[in-house]
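A.B. asks: The data blocks that follow each hold one structure.
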Structure P
Amino acid sequence: MWKKPDEKMLVEKFGKNAKIAGVLFIILGLIGIFFPIFTSYTTVIVISWLMLFAGFMAMYFTYITDKSDWAGWLKAVILMGVAMYMIFSPFNAVATIGLLFSIYFFMDSFSGFMMASNSYLNKGWGLWAVNAVMSMLMAIIFLVGWPFTSLYLIGLLVGFSLFFDGLALVMGANFFKDLLDE
């Protein structure tokens, strides 16, 4: 009844689509790198609309499943309230996300230092230490000029992430094509 898909066809399809997506991600990444303020605001707008939609969905599902669930209603109201705040005050939203990134990088740095100290003298402990130092530097960079550095840094991080995701997709498509050719 079900036919096993042809591996060559799947790899060719993946390769074609991965290259297209990869090139688009690279272009979006470069836009983010060269226009970080625009990318920061765009990121905030996308996140806030997703949160608004999630709030409406939480409200809908609370309504149809258990109208007396106060926690479900509270979740929906908080999601929609934060989303509206972000939509109507994008600079403050960018600053808040920058502060959250800083907290994340501090926590990542702490855990990296803990991993390095727990695995001291074992193979790879130095990579944990380097990762911890880099995360600490990122956290400090976010905090030094906060809230204004958030305008640039969020866009740069999103841009770099998209750029390298696109590069990975293009390289992955080429890798699978070479693998198939062998």
Structure Q
Amino acid sequence: MEIAKSTRHSKIAGDYFEALVLYNLSKYGFECASVDHTGIDLIARNPHTKKLMGISVKGRTRTLERSRAVVTFGIDNKQKIINACKAFNCDDPYLAICVDETRKTRMFLVSLDHVLKNYPPGKDDFRWNMSQGAIDKYYCDPEVMIIESESDVVRWWSIHNKRMQADAAELRR
């Protein structure tokens, strides 16, 4: 289905990605809360390590043509995340990178330290590569936590409704 983003999509998507990360953390036993602070969006207590995580959420909605595009965000985020974690006495700064593709949403959760050591930023920005090779590398990296969810539009207002219904019927087979 063709994506036609609303004028407020960026704000709505940002709220959705934060809620998605919060939901998944909560679902798997993390005590967590949303914070409105420069640098981090969420705070979570990891039930496995007992450490307090300060999490900056970065998300993108991708069309099929751009589903493998790099997710970039400014290098100035690094110090903001570190400063916010200090302000809240967080043990570890984290990044949650969410990419909503046409049929799949991926959430990557990884410590800022691990990103800096293994996926270093460029001069001006962080670059989270979404090529198939990069995704394969993330799947092999035990320090990158990954949650995927798949979805499909079964029925929606569209001139392509009949094609989508046929595609949905074929997928259910």
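Here, each number is a calculation from the coordinates, and none is a lab measurement. Quick caveat: nothing in here was measured; it's all calculated off a predicted structure.
A.B. asks: From which structure (P, Q) was relative contact order in percent (Cα under 8 Å, 6 or more apart) calculated, if the value obtained is 40? Don't skip to the end; give the middle numbers.
C.D. replies: Working: P: 40; Q: 19.
For relative contact order in percent (Cα under 8 Å, 6 or more apart), the value 40 is produced by structure P.
A.B. asks: Computing helix-only ellipticity at 222 nm (-39500 (n - 2.57) for each DSSP H run of 4 or more, over all residues; to 500) gives -31500 for which of P, Q? Don't skip to the answer; put the middle values down first.
C.D. replies: On the way: P: -31500; Q: -10500.
Derived from P, not from the others.
A.B. asks: Which structure, out of P, Q, was P(r) over Cα pairs in 5 Å bins from 0, in percent calculated from, if the result is 1, 7, 16, 19, 19, 16, 9, 5, 5, 2, 0?
C.D. replies: Numbers: P: 1, 8, 10, 10, 11, 12, 13, 13, 11, 7, 2, 0, 0; Q: 1, 7, 16, 19, 19, 16, 9, 5, 5, 2, 0.
Only one of P, Q returns 1, 7, 16, 19, 19, 16, 9, 5, 5, 2, 0 for P(r) over Cα pairs in 5 Å bins from 0, in percent, namely Q.
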